[in-house]
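Asks: These are the structures in question, set out in turn.
Nothing in this text is a laboratory measurement; each read-out follows from the coordinates by a stated rule. No experiment lies behind these values; they were computed from the predicted model shown.
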Structure I
Amino acid sequence: MTEAEALELYAMYISNAMTAFTIYISFTFAYLVTAFYVGFKLTSFQVIVAGGIYVISAGSITMSLIGNLQASESILNATTTVIDELALHRNGLWVSTMSLILTLGIIVSLYFMWSVRNPKPD
């Protein structure tokens, strides 16, 4: 693979990862807004369905984002050209960091719904 092809593939995978992150943020924001405004009115079944749909949606987008980051790293590791200068992307930092951030985001969002439905008495 030429250097130009490697750079193009790398850019495509990073672009796909950024798109996945945007979709993740949209799902998470929608879930948090729903929890904040109507979470206390929802039945247990509705909360379980909304939470399940959120976890499946955000989880699948998380896996997509991680897959694209791993693919971009594999492109970097397969070439020895100008791409070698992209040290920030070469060491696995993005995969582990984004995995942690997105997983924590899902857990915190579910806790937020729980806290809205089970407020502490004053």
Structure II
Amino acid sequence: MISELLLIASLSASALSFEEAKALADKQEAALTPSQTQALIASQGKVAGPAFAACMPVPLPKSMPSFTIVMSLDATGKVQTTWLKGGAELGTCIERKFAAATLFTPPGAPFLTSFEYTFEP
């Protein structure tokens, strides 16, 4: 964990590739306690619900693009940096909503987390 934080601190957040950021997010999320995981999921849900409502195209298409957003949080849970993979316009719109959000208070900062959306008809 310390080496991961040093990696993040030594590189500017924008220097991390999506794949590097996602791998760090997966490791940091896996180290959370069950109650921290619940708080993280709940905070993401509070952002995702309104984001999807605001960003969903009308009329609804028969299929939606899958996407993943990785976020770097500061000590208060405020999103500092985001990385997006996939999603076209929907993913970009939802990424903007997450970028303006504050999620749960992480156990340390910077803390990387991800939000993944996969369409299944």
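Asks: A value of -15000 was computed for helix-only ellipticity at 222 nm (-39500 (n - 2.57) for each DSSP H run of 4 or more, over all residues; to 500); which of I, II is the source structure?
Replies: On the way: I: -29000; II: -15000.
Structure II accounts for this read-out.
Asks: For relative contact order in percent (Cα under 8 Å, 6 or more apart), which of the structures I, II scores highest?
Replies: Structure I comes out on top.
Asks: Comparing mean projected area of the Cα convex hull in nm² across I, II, which is largest?
Replies: Working: I: 8.5; II: 7.3.
Comparing I, II by mean projected area of the Cα convex hull in nm², the maximum is at I.
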